[in-house]
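Novice: Structures for review follow.
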Structure P
Amino acid sequence: MTLGACDWLVEWYREGRELAIGLDQFDPSTINFTYGDLFPALRLADERPYWGQAFTLDEILALIDQYGLPQVWNADGSRGPERYIEAQIWDDAPLAGHRKIDLIDDMDGRL
């Protein structure tokens, strides 16, 4: 999942869709974030102060205040691998009220 909409990700799929769930639906202790995709954000090490770690909700909101949303300032990917803020969700409960069809992966039909 991402924090905020990311047109680039939606375009990956033939019939890409978004599912928006308010942050207030999540227990903050069951969610963390990386500024950018999880794998480069945790693997790559350079001068970017937001790489090499995961952030709590309060911490990621402070980073957004400082740097903005990557999907806004780097929508085309020309400024590095930061294209969105990835959310790692550790609780299925906030998804319970959504229809199964909303959660189907367009690529292979599996959840």
Structure Q
Amino acid sequence: MTSNRVMIVTSATEDSLQAVLDAIASAGGGEIGHYTHCSFTVAGSGTFRPGAGADPHVGTVGAINRVPEIRVETFCERDKAKGVVQAIRAAHPYEEPVIYLIPLLDERDL
């Protein structure tokens, strides 16, 4: 059975990480009991090639770019997911941030 929670995965540049994490928390993401701002982060690299008409925050149009990014994994209640996604988009410097929404299972139903 699917729980009422959704895992949210995105990435951010080092200089935008705290703004993205704060935006997630302000929209109700990353809450466990009496804790807020709960997330897991890990460093990696993002690869992309901006096409004609793109206005990339980093990188060069027409070139394959590889930039350091921080992967962010967090979660929220399903009814808060739309607001969390909107908050990420508002805080994120990228034109098209990648955001995954993954339904979670309820461990009591395993």
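Novice: Taking distance in nm of label points 7 Å out along Cα→Cβ at positions 6 and 38 from the coordinates of each of P, Q, which one would give 1.2?
Specialist: P
Novice: On to the next question. As an exercise: relative contact order in percent (Cα under 8 Å, 6 or more apart), calculated from one structure in P, Q, equals 36. Which structure is it?
Specialist: P
Novice: Mean count of other Cβ atoms within 10 Å over residues 70-77 computed as 19.5: which structure among P, Q? Each step should come with its number before you reach the end.
Specialist: On the way: P: 14.6; Q: 19.5.
Working through the options, I get structure Q.
Novice: For distance in nm of label points 7 Å out along Cα→Cβ at positions 14 and 46, the calculated result is 3.7, so let me know which of P, Q that is.
Specialist: Here the read-out was taken from P.
Taken together, the values in this text are just the output of simple stated rules run on the coordinates, not laboratory data. Values in this document were obtained by computation on a predicted structure and should not be read as measured data. Cβ atoms are built from the backbone, for glycine too; each structure is taken alone.
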